[in-house]
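All of the numbers you see were taken from the coordinates with simple rules; none came from a lab. From a predicted model like this one, the values you see are computed outputs, not experimental measurements. Cβ atoms are built from the backbone, for glycine too; each structure is taken alone.
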Structure 1
Amino acid sequence: MSIAFRTDIAQERRLITAIPGPKSVALHARRTAAVAAGVASTVPVYTADAGGGVIVDIDGNSLIDLGSGIAVTSVGNSAPRVVDAVREAVEHFTHTCFMVTPYESYVAVAEKLNALTPGRHSKRTALFNSGSEAVENAVKIARLATKRTAVVAFDHAYHGRTNLTMALTAKAMPYKKGFGPFAGEIYRMPMSYPFRDVEGMSGKDAAARAISMIEKQIGAEDVAAVLIEPIQGEGGFIVPADGFLPALSEWCTRNGVVFIADEIQSGFCRTGSWFASDHEGIVPDLITTAKGIAGGLPLAAVTGRAEIMDAVHPGGLGGTYGGNPIACAAALAAIATMEELDLNAAARRIEEAIVPRMRALAADTGRIGDVRGRGGMIALEFTVGGSTEPDAAAAAAVAKACHAQGVIILTCGTYGNVVRLLPPLVIGEELLSEGLTVLEAAVRAL
């Protein structure tokens, strides 16, 4: 049986200096002189140790982690089973390149993904390094398999930072501004955004709106793929209205279009199911994964229907480090931890702990327009005076106040007005509750 986290790291919030402390301030001066200015950080502390639901900085402060490295460390930053698997793998070999001399752990990860992802059809998997790589390769595969070129993405989408994935991403600043020109044959359609859609618009109505635009602006016969996050991540944890995703999926099936679910942020128990697609019973043709897959090591995948994946000629997919053996060992251990600790149930318990408190806070303060999400993927959208007008300043102020009190939270959203909560799925109930208390105080202090 796996244990939830290392026992040598106290699961507590502990502040012994201001945030940031003097050692972090000194290291930040070194960083400024050495690291490119375009690489930003959310919290101005430098990590010395981490595990379970806390991050310990180099000044000895222990911060409650409600960010999980952007949904990566769902099993914690140093899950014992992952650490042991990595240590054992390193002792054998760090690299051979699967495209040169392959190894069993890559095959085992592919087998596991084929079994866990939605649908019981025959599947194949290819492994890569990052979410952006996975998305880019999914588009390559769809275009080759269909002999078509157009790709449909959606408002508020985030798919990565490579040239193609920047084109697929909706938000200009900071992801796209000044980096163009971008890859072509990308078309953006309206997303189902219940908080901001016309009142009474159903998921089926929102899908019909998008489908009509696709057919008029592109033509179904020219669309290679529809790419969508079942719950949008960077765009604001937008959960589409019921019926939206199934209607899109059904349209794709009728028209020979590859339906790609980007589950990079929402996958691996994050929403209380193995994948967010499970909540609406959709079965993507291709699914992209990364982030939570390997307990913090870089690994990503495209998994999909065998006939689509195998349409690519030998040598058409790969990469020097794709499916690195250390990352594969970590992934197998992370998935085993998720299974043994039932982190799907843990995510549902986290939702039950967060949502009622945040909805009560919203009703009491009038500063939060919407509380939404699933499992351990919950968002607070800050608005002005109970309207739908975005209040990015409020979200930023709340985040800053939480950071100063030793609670790591992240912001997101097209309008910069969303606070997202992504605690490690192994976080203790008392620690989570304390983090929420700090968050509530920050909102009340606005």
Structure 2
Amino acid sequence: MTASAPSPELIGGPGLPQRRELRTEVPGPLSRELAARRSAAVSAGVSSTLPVYAAAAGGGVLVDVDGNSFVDLGSGIAVTTVGNSAPKVVAAASDQLARFTHTCAMITPYESYVRLAEELAAITPGDHEKRTALFNTGSEAVENAVKIARCATGRTGIAVVDHAYHGRTNLTMALTAKNKPYKDGFGPFAADVHRAPTSYPFRDDAGLSGAAAAKRTTDYLERTAGADRLAALVIEPIQGEGGFVVPAPGFLAELARWCRANGIVFVADEVQTGVARTGSWFATDHEDVVPDLITTAKGLGGGLPIAAVTGRAELMDAVPAGGLGGTYGGNPVACAAALAALETIREDGLIARAAAIGEQATARLRALAAADPRIGDVRGRGAMIAVEFVRPGGTEPDAALAKAVADHCHRTGVLVLTCGSFGNVIRLLPPLTIPDELLHDGLDVLADALAQS
């Protein structure tokens, strides 16, 4: 067996044994062989969290080329929400592959593009008339939401907030807050982007309400940018790379109200939070907020690359014909996979499952926090949960502890991800198909990692 030909019994999907098992050191010999080949062939700018090479995945496990089985608490950064190789997704994508792989929706369109747009109109917040345009990645969706807002309003200014992450294209790098590794050395960036304070309850002054935090945001924007110059406010309802920051109640609603009063398009970036991840179809649902435009990607495609902007018809239709699109946007195989992923979420009760995962994981983590002052905060919604590590007795970030805990988890067979503007947050994004026993095994390892760090 060579690194390029993993063992044939490693077939992914829900039938994969749901257990954590290490057969070699991590990384094993075949992963090390692939790492050597990678260093000679792949740009050093493409990094990896875990230095093992996947051979199969399904349910809540990821198996590497050496046969090591890891508890997957990352879901490919919230992509495999319905699981790796979900049966309906595989069947739908396979059927579409056999019929045609591509015609370009801008040349000869197909029914699945239209049907996915109809589905997104049905599940996104609000009962207003909506339109959708499909793209490939979350960054593309955010960038096109900005294009739509500028075209519809005739304004150019874009407002974003501290700790935001919106992508790696030139425009979305300007929207993203964190410099390293996302922006450093890649400028100059797109102009007329204005960054304002946000709501970060753990780090805000005690007792700062959502409404007060929103006023701080809007006062800053009125003073530094001018509300009448802003085309859009782009915001994650729960910040992803910034640390899974859940804003104080009322913050988003007040921002949306201010946007409406000033003719500003309220754009909810739900690339990471959307499509059942938080225990609702969308994170804005928890706040009863109806965005003007909403971006989706990640969990939408069941593992295939697809993204969307869905929004008010008058905004989406303000763009002239040909102003939106892309060669691969709304690829037919990805559309088929997305429709199957949405069907799986409905038929398998995965929205309720996300909420149940959140309840179980949060209870375990808060019990740990009660006994360990290095855990400053446990937060999140549904299957989008984070632990923020600090120096005991305050809020000083402890990135070294977060790294040590993550490294221990990786060595012992649990895939977790770090995030946060200060690098001191561990985030948990399990697939919604993970069995309870496997989830708790992963949390046991995390607790052990903390005890030994």
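If mean count of other Cβ atoms within 10 Å over residues 86-93 comes out at 20.5 when worked out from the coordinates, which of 1, 2 was used? Of the options listed, only 2 reproduces it. When distance in nm of label points 7 Å out along Cα→Cβ at positions 286 and 342 is computed for each of 1, 2, the one that comes out at 3.6 is 1. Comparing mean count of other Cβ atoms within 10 Å over residues 294-301 across structures 1, 2, the highest figure comes from 2. Looking at mean count of other Cβ atoms within 10 Å over residues 78-85 for structures 1, 2, the greatest value goes to 2.
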